[in-house]
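No lab work stands behind these numbers, since they all come straight from the coordinates. Not measured: the values here are computed from a predicted model. Cβ atoms are built from the backbone, for glycine too; each structure is taken alone.
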Structure P
Amino acid sequence: MNSVTNTARLLGAALRALLVLTLVTGVGYPLVVTGAAQGLFPDQANGSEIRSEGEVAGSSLIGQAYDLPLEKGERTPAADLRWFQGRPRNGLGTNSVNTRYSILLSGATNRAGDDAQLIRWVKDAKAAVVKDNSVPGYTVEPSEVPADAVTSSGSGLDPDISPQYARIQAHRVAEKNGLPVAEVRELVEAHTEGRTLGFIGEPRVNVLELNIALRELMAKG
């Protein structure tokens, strides 16, 4: 009889402990953390959303593709050169699902600096940057092409490019959209962010924010 009573008492204590811990850790703690995040860091807590015309256009943390519709027979769509382009589309490499800012996976190619395929990617990317961004009256020299224009990021999702890469693209974007180069370059400068806290990282330009500003500029014209 005592054994049954003790067992029942232990089961009751265990159930009460389970209920209390469930309420504290499964309900109370998440509510407190969520409330604090929404109160102190609402932008980050909601995914660092970027809005345009009242709708969510994307996240400031995830890069996007700016490509033409896929043509018949094409495996990879061509870049839409009316827009500023992000970093190369290799992502995790040709054998991965992450070939263009797909967030199913995140990571780098992990190829060595002397890897033949990586060297080919870089050479092809540099040639494409020079070709695509050289317009009448402005020629891009190979020595002007920055590293971020020819290599994918460590995550494959980088939303930013260097100010140098953005400036290289400004002439092409202006020419494709019938805009003054000076106005497009002003957009680049206005959307160039400095180092975090003045010393962390490098100056950068968020491509999505820059293209939204470009669209707004075209709408005014």
Structure Q
Amino acid sequence: MDALWCVLPAAGKGVRAGGDRPKQYQPIAGRPLLDHTLARLAAHPRIAGLVVVIAADDRHFASVDAVGGKPLVVATGGGKRSDSVLAGLIALPASVGGDDFVLVHDAARPCVRAADITRLIDLAGAGEGGLLGAPLRDTLKRADDTGHSAGTEPREGRWRAFTPQMFRRGALAHALGLAADAGIVVSDEAMAMERVGVSPLLVEGAEDNIKVTTPADFALAEFLLQRTR
């Protein structure tokens, strides 16, 4: 399989992270979170280029046309993640065909391991696509309206979904468009594909592929960035 392009939705505000700017621009080890994510992806030999999707009123993105020697395209996103991913798919170069696979990765996951990206491409590329994730290992509780435990749920067959997620450009754009037309907010690309009858392959990846969400996550991400490749 040829090298793939990767779309990064980065138009969100990340309010749970606090701070005076969206979380993707808050610093980790002296550099914006987004810079770390872009650098890690660009360093992968099987990623051909990157599309970053930012908000229309973004004042923080430092416009460049390449990262780590890989081309970088900037697109304008929408109010929902799915809108931004669709905008990124549209902004891909014409050389990326409808049947070509494309990666989608959270801008707030800077610690993804290169070996996991390779495994995803190799395994999910043999079918109709898939996503990185990890089986649920903790005991799962169901909470009531008062925050008390109302029961224990089975964890067998349940996974945590990570990114990258990988699907064919045309099929993913079609699935996202159908969800939008139906007024359904999909939480990730796999959900959109599930709605049109695709069963994405779950590819187990390292659990330190964290999504930076809260202030405490920044310190953890800095720690992990020094120890993962």
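When log10 I(q)/I(0) by the Debye sum over Cα atoms at q = 0.10, 0.12, 0.17 Å⁻¹ is computed for each of P, Q, the one that comes out at -0.57, -0.75, -1.30 is P.
To which of P, Q does the computed value -8000 (helix-only ellipticity at 222 nm (-39500 (n - 2.57) for each DSSP H run of 4 or more, over all residues; to 500)) belong? Here the read-out was taken from Q. Source structure of the calculated read-out (FRET efficiency 1/(1 + (r/R0)^6) of positions 36 and 116 (r between Cβ atoms, R0 = 30 Å, to 0.05), 1.00) within P, Q: Q. For mean count of other Cβ atoms within 10 Å over residues 28-35, the highest value in the series P, Q is held by structure Q. For relative contact order in percent (Cα under 8 Å, 6 or more apart), the highest value in the series P, Q is held by structure Q. Between structures P, Q, the greatest calculated value of mean count of other Cβ atoms within 10 Å over residues 4-11 is seen in Q.
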